[in-house]
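The data blocks that follow each hold one structure.
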Structure 1
Amino acid sequence: MRLIYMDHNATTPMDPRVLEAMLPYMTEHFGNASSVSHPFGLAAADAVNRAREQVAAVLGCSAEEVIFTSGATESDNTAIKGVAWSAAKPGGHIITTRIEHRAVLESCRFLERQGFRITFVGTDAEGIVDPDDVKKAMTPDTILVSVMHANSEIGTIQPVEAIGAIAREAGVAFHVDATQTFGKIPVDVAALGADLVAFSGHKIYGPKGVGGLYVRRRRRLIPLLSGGGQEKGRRSGTYNTPGIVGFGRACDLAREDMPAEAARLGDLQKRFLDAIRSRIADVTLNGHATRRLPNNVNLSFAYVEAEGLIAALRFVAVSSGSACASETREPSYVMKALGATDERALAAVRFGFGRITTAQDVDEVVDRLVEAVARQRTMTHGVD
């Protein structure tokens with residue numbers, strides 16, 4: 001049976017054009033980008049600077065406002081902890097949401113143990129954060145608001161522009177985790193009103209182990225890493241030049257393809273949903289019906305547990321909406337934040353489309369789902 005990859009929200013395959021751009025920097029152009037006293041280092045430094053401009057073009061910012069990191073987790077940690085530690089006085093108040101990526105949630109909980117106060121704002125049943133809830137949570141000692149652009153699990157796109165305006169009016173730093181939107185839909189830092197934006201290379205057909213953080217000019221951050229003072233002292237460590245070059249190339253490709261690819265993925269999303277709804281009963285779409293990523297579909301199939309369904313699909317790569325830890329299965333914290341029952345949360349399955357996804361793939365996955373859901377419902381609940 002043919003293997004079909006539908007987990008593009010987790011990671012994407014590297015584009016061959018990205019690999020082609022990287023290879024010279026793994027062989028003949030192997031210099032350290034910090035060693036600018038000789039041609040080897042200068043060639044690497046030039047490549048890093050070129051990539052910085054390519055990333056900045058996606059964000060609509062200046063190249064000097066881009067920091068290279070190891071990925072979005074480091075970027076989120078750098079933004080949240082960096083702002084908190086640079087506050088004029090110890091402690092302070094941070095506002096975030098209950099459905100953020102764990103890199104954000106755990107950073108906030110870490111700071112909470114250091115004496116910072118955290119407010120976790122809820123969402124409606126479709127995963128949308130109400131900007132008024134953020135405004136109401138503001139206090140005179142609020143130092144940071146952190147709200148993701150789109151949720152990785154349910155695909156819901158947040159009203160970050162409205163939230164950014166609230167933060168800006170209050171003179172509070174605004175951090176956006178744009179890992180799921182960067183290179184897929186427009187992420188303009190000025191339009192978002194963001195001071196800090198986190199993103200990653202492997203979500204846009206680039207290499208793993210490289211990402212970035214936009215930091216608005218004159219925004220003060222205490223760095224996570226101490227060392228050689230790279231990135232103007234904001235992120236020390238030897239440059240991953242091949243990875244950065246690949247990331248830059250991936251940014252160029254994403255920017256060129258974005259309008260057409262977003263439309264194509266939206267068509268596949270509709271094709272998939274229409275077919276599922278017409279052929280399988282008792283299916284719930286998780287997340288907002290229209291304010292969602294064009295490549296994300298998260299569904300709960302009644303009378304079916306996600307883990308069993310994923311095992312039954314076997315040759316279709318998808319993700320469960322629930323997390324498994326040791327022998328105890330816990331419902332997804334994102335789904336629970338939406339007010340979903342444990343049954344619905346444990347039934348959630350995420351399908352993520354990408355560049356390699358075709359209409360044939362979509363149709364074939366629907367056929368396999370029809371059979372797998374029917375089989376699982378009969379086996380576990382005696383339901384046809």
Structure 2
Amino acid sequence: MPKPITDEDTTDIVISKRVRLFTSESVCAGHPDKICDAISDAIVDAALAQDPHARTGIETVAGANQISLYGEIKTTAKIDYERIVRETVKRLGYTEPAWGFSQESIFSNDVHQQSPEIALGVDQDGAGDQGMMFGYACKETPELLPLPIALAHALARRIDEARENGTLQWLRPDGKAQVTVRYEDDKPVAVEKVVAAVAHSEDTPAAKVREDVINEIIKPVLDKYGFDLPGDEDITVNGTGLWHIPGPESDAGLTGRKIVVDTYGGYARVGGGAFSGKDPSKVDRSGAYAARYIAKNIVAAGLAERCEVGLAYVIGQPLPLMQTIETFGTATVSEDELHAFKDKLIDTSVKGIIEKLDLARPIYSQTSAYGHFGKEDLPWEKIASL
């Protein structure tokens with residue numbers, strides 16, 4: 001028979017930590033897909049500014065030297081689509097026709113009236129479509145977002161700021177950031193790798209681009225979050241060496257294609273629909289915001305360390321068919337208490353969400369870059385007083 005294990009035998013046993021890596025990416029506001037999100041959301045805001053009951057489903061496509069609008073709308077607002085498109089493109093830094101895309105590019109508009117069959121259900125306070133939405137929150141960052149996506153967004157934002165304020169005058173619009181974080185026992189302990197891609201002027205050597213990006217972009221962001229730079233071999237800047245032509249000339253853009261960037265960087269589940277271009281009757285948008293609001297408030301209230309909220313709707317019906325709360329074993333109260341907290345926090349009917357979060361107003365342009373979550377001025381990011 002085997003010898004029984006005694007306390008003396010276990011003194012030298014080391015219990016290894018569970019180690020894993022997780023990577024998330026973000027993109028700059030001048031990325032082709034984000035140009036399209038910005039245009040679509042600028043049209044949503046223009047409609048809601050005049051007509052709080054506006055219904056929009058705006059899709060933008062940006063390609064080499066052309067921009068096209070598609071989708072549907074129902075509103076009393078008078079919208080100058082072309083002006084909004086050209087002003088948005090200019091604001092995002094595309095002012096050089098030589099780049100193959102600018103505010104002077106060819107414009108076409110194929111937006112049509114919303115289907116009366118869809119309007120019938122929405123006008124009765126029903127959901128604008130079927131679908132499932134998820135919201136997530138955790139204690140890894142001050143924003144109550146997973147660390148990888150919070151860092152990736154911060155890097156993308158800082159790239160844009162360095163171009164806009166002239167810190168790095170060689171920068172051109174368009175760029176990406178990617179961060180790999182090492183976790184031990186589900187706690188983030190180090191930044192393992194950082195990847196950045198930035199468009200730059202032809203007369204700026206690759207060595208200078210790398211040095212400036214590390215010193216002016218990556219290091220300040222990691223310092224802010226309390227992490228050290230990874231080793232030099234674990235930092236990649238412009239993996240192909242050079243990048244001179246930004247935007248849709250190099251890669252076409254489309255509204256809603258960056259749904260993982262817009263949410264939680266792949267760390268949590270995402271729903272079946274994108275956000276930008278849609279008014280709040282579309283539960284793809286408002287339902288996802290409500291789910292984040294619930295999850296964030298549960299974590300902020302100390303009821304769980306991590307929380308994922310799921311909602312599901314059917315077109316034309318006001319109430320969700322599914323409401324779930326998953327805390328991954330971190331809850332400090334019972335499941336019944338979590339649901340009671342949710343019910344006190346917000347009415348998850350379509351009308352209840354729109355009214356509670358005051359969504360029928362022009363607030364959506366600020367969501368079109370660096371994610372829809374973690375920005376404290378947005379109503380679904382507020383911490384409620386219950």
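Readers should treat all values here as calculations from the given coordinates under stated rules, not as data from a laboratory. Predicted, not measured: the structure shown is a model, and the values here were computed from it. Cβ atoms are built from the backbone, for glycine too; each structure is taken alone.
Given a value of 23.6 for mean count of other Cβ atoms within 10 Å over residues 92-99, calculated from one of 1, 2, which structure does it belong to? Can you show the working numbers first?
Values: 1: 23.6; 2: 18.1.
Attributed to the structure labelled 1.
Which structure, out of 1, 2, was helix-only ellipticity at 222 nm (-39500 (n - 2.57) for each DSSP H run of 4 or more, over all residues; to 500) calculated from, if the result is -8500? Display every interim value, and only then the final one.
Numbers: 1: -13000; 2: -8500.
Considering all the candidates, the number was obtained from 2.
Going by relative contact order in percent (Cα under 8 Å, 6 or more apart), which of structures 1, 2 comes out largest?
On the way: 1: 22; 2: 26.
Going through 1, 2 one by one, relative contact order in percent (Cα under 8 Å, 6 or more apart) peaks for structure 2.
Using log10 I(q)/I(0) by the Debye sum over Cα atoms at q = 0.23, 0.25 Å⁻¹, for residues 188-227 alone as the calculated read-out, with -0.80, -0.89 as its value, let me know the right label among 1, 2.
Numbers: 1: -0.89, -0.94; 2: -0.80, -0.89.
Clearly, the read-out refers to 2.
To which of 1, 2 does the computed value 143 (volume of the Cα convex hull per residue in Å³) belong?
Working: 1: 143; 2: 174.
Computing volume of the Cα convex hull per residue in Å³ on every structure in 1, 2 gives 143 only for 1.
From 1, 2, which structure was FRET efficiency 1/(1 + (r/R0)^6) of positions 84 and 132 (r between Cβ atoms, R0 = 35 Å, to 0.05) = 0.65 calculated on?
Working: 1: 0.90; 2: 0.65.
Derived from the structure labelled 2.
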